[in-house]
1. Looking just at distance in nm of label points 7 Å out along Cα→Cβ at positions 52 and 76, which of the labels I, II belongs to the structure with the highest value?
2. One of I, II was used to calculate distance in nm of label points 7 Å out along Cα→Cβ at positions 28 and 68, giving 3.5; which?
3. Work out Kirkwood radius over Cα pairs in Å for each of structures I, II, then name the structure with the largest result.
4. Have a look at I, II and say which one yields 33 for relative contact order in percent (Cα under 8 Å, 6 or more apart), as calculated.
5. As an exercise: mean projected area of the Cα convex hull in nm², for residues 20-59 alone, calculated from one structure in I, II, equals 3.8. Which structure is it?
6. Suppose distance in nm of label points 7 Å out along Cα→Cβ at positions 12 and 36 works out to 3.9; of I, II, which structure was it derived from?
7. One of I, II was used to compute helix-only ellipticity at 222 nm (-39500 (n - 2.57) for each DSSP H run of 4 or more, over all residues; to 500), and the answer was -26500. Which one was it?
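Read-outs: derived from the displayed coordinates by stated rules, not from any lab. Since we're looking at a predicted model, the values are computed, not measured. Cβ atoms are built from the backbone, for glycine too; each structure is taken alone.
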Structure I
Amino acid sequence: MYTEKQKIRVMMCTSLYRIEGDMYIIPGSRITDMFNVKTHDFFPLTNVKVTHSVEDKVFYEVGYAAIHRDSVLLVFPIEGEEKE
């Protein structure tokens, strides 16, 4: 069964990397709702850019990445970057 999702651009920070990508959430929900669901160990992102947090150097630009929940220290939406 298909569930309608809303695409939002987010930045996730780990101890070594800044990961920018598109996250898909149920309309009307929040990013924190994704983190409160403990049944998923990974967060899928599309259109991903991985940057080293210290060197500010882009390491990867990939179409898809799965980020492990335990590695995420900070996550926030990138305002004005939402894509339709």
Structure II
Amino acid sequence: MASSTPSRKLPARYAGIVMPLVLSVLMTFVVSAIATAKSLGFGPDFLATWPTAWGLSWLVAFPTLLLVLPVVRRIVAFVVEAPAR
């Protein structure tokens, strides 16, 4: 059953922060899990170690994405043809 209450969304001006936030959470989740599993296997050590590895990798990834995303956008604009208007 659908609610009649409208969903509240952040204003569009926050997209530049929300996109790298979500991207960094998802990417570090996957990459840190793979790296931890490769190093330790999927045993009790994995469950004890992986959350710390994920947190540390996210602390590096999020600010890095904030810094490099403008450069990445310029590179993509250079390589990809702009859509026709």
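1. Details: I: 2.4; II: 3.5.
Comparing I, II, the top value of distance in nm of label points 7 Å out along Cα→Cβ at positions 52 and 76 belongs to II.
2. Label of the originating structure: I.
3. On the way: I: 13.2; II: 15.9.
Structure II comes out on top.
4. Numbers: I: 37; II: 33.
Source structure for this number: II.
5. Matching structure: I.
6. Numbers: I: 1.9; II: 3.9.
Going label by label, the one that fits is II.
7. It was calculated from structure II.
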